[in-house]
Structure 1
Amino acid sequence: MKYFCILAADKPNHGDVRAANRQAHLDYLKRQDHPVTVLSAGPTVEGPAETMTGSLLLVAADSQADVEAFLAADPYGRAGLFQSVIIRQWKWTIGRPDGA
């Protein structure tokens with residue numbers, strides 16, 4: 001199992017797309033029937049109103065291909081919310097879930 005971090009930036013003026021798909025997105029992340037385990041996730045925000053502008057996820061998966069397929073099937077991905085998505089394999093050093 002490998003760890004990956006995902007940083008996705010919303011397309012400008014797509015707050016309505018995010019809002020319309022948010023519950024389905026959250027439900028999808030909580031499911032356990034795909035080969036990716038979501039360890040931590042949340043929106044990036046901007047300004048005093050903390051407007052959601054993207055997403056940050058930490059996940060565990062066997063391969064980057066699994067992560068890419070997971071993101072493509074996500075309701076946000078299917079709705080075309082993201083302007084860009086960066087996936088990086090990540091070496092979890094501090095605060096690991098196994099207590100190491």
Structure 2
Amino acid sequence: MDVQFIDSHTRRFAEELRMPTSAKLFRTFELLARFGNALGMPQSRHLGGGLFELRVRGVQEVRFFYTFHRGRAILLHGFIKKSARIPQREMDFARRKLSVLDEI
């Protein structure tokens with residue numbers, strides 16, 4: 001399965017992460033490409049409404065929201081997780097991008 005970034009901002013966030021977090025992230029992208037929607041915990045979690053969370057554990061806890069669209073996995077938004085719960089503003093941002101993608 002093809003994995004794509006929705007925009008340059010999301011790509012830039014992924015590319016600017018420090019090592020070894022960056023290496024773990026791109027390995028997780030490879031797992032997503034290989035297993036698609038069969039990828040489960042601990043790397044991926046379904047959040048509902050077509051939105052999924054890609055989880056990268058380590059020194060930096062990184063999360064990417066993604067969805068499946070026209071046979072591809074689309075990475076919508078990434079952030080460094082600093083608390084136990086996903087911040088609502090991060091979730092809202094990803095859902096706005098998802099709604100734009102659905103209109104295409």
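Every read-out reported here was derived from the displayed coordinates using simple, explicitly stated rules and does not represent laboratory data. In this text the structure is predicted, and so the values were computed from the model without any measurement. Cβ atoms are built from the backbone, for glycine too; each structure is taken alone.
Out of 1, 2, which structure matches -9000 when helix-only ellipticity at 222 nm (-39500 (n - 2.57) for each DSSP H run of 4 or more, over all residues; to 500) is calculated?
1
For which of the structures 1, 2 does the calculation of relative contact order in percent (Cα under 8 Å, 6 or more apart) return 46?
The value was obtained from structure 1.
Can you rank 1, 2 by mean count of other Cβ atoms within 10 Å over residues 46-53 and just name the one with the largest value?
Ranking 1, 2 on mean count of other Cβ atoms within 10 Å over residues 46-53, first place is 2.
Taking mean projected area of the Cα convex hull in nm² as the quantity of interest, name the structure among 1, 2 where it is greatest.
Across 1, 2, mean projected area of the Cα convex hull in nm² peaks for 1.
Assuming 16.0 is mean count of other Cβ atoms within 10 Å over residues 54-61 as calculated from a single structure, say which of 1, 2 it is.
Derived from the structure labelled 2.
Say we calculate distance in nm of label points 7 Å out along Cα→Cβ at positions 22 and 38 for every structure; which of 1, 2 gives the highest result?
The structure with the largest value is 2.
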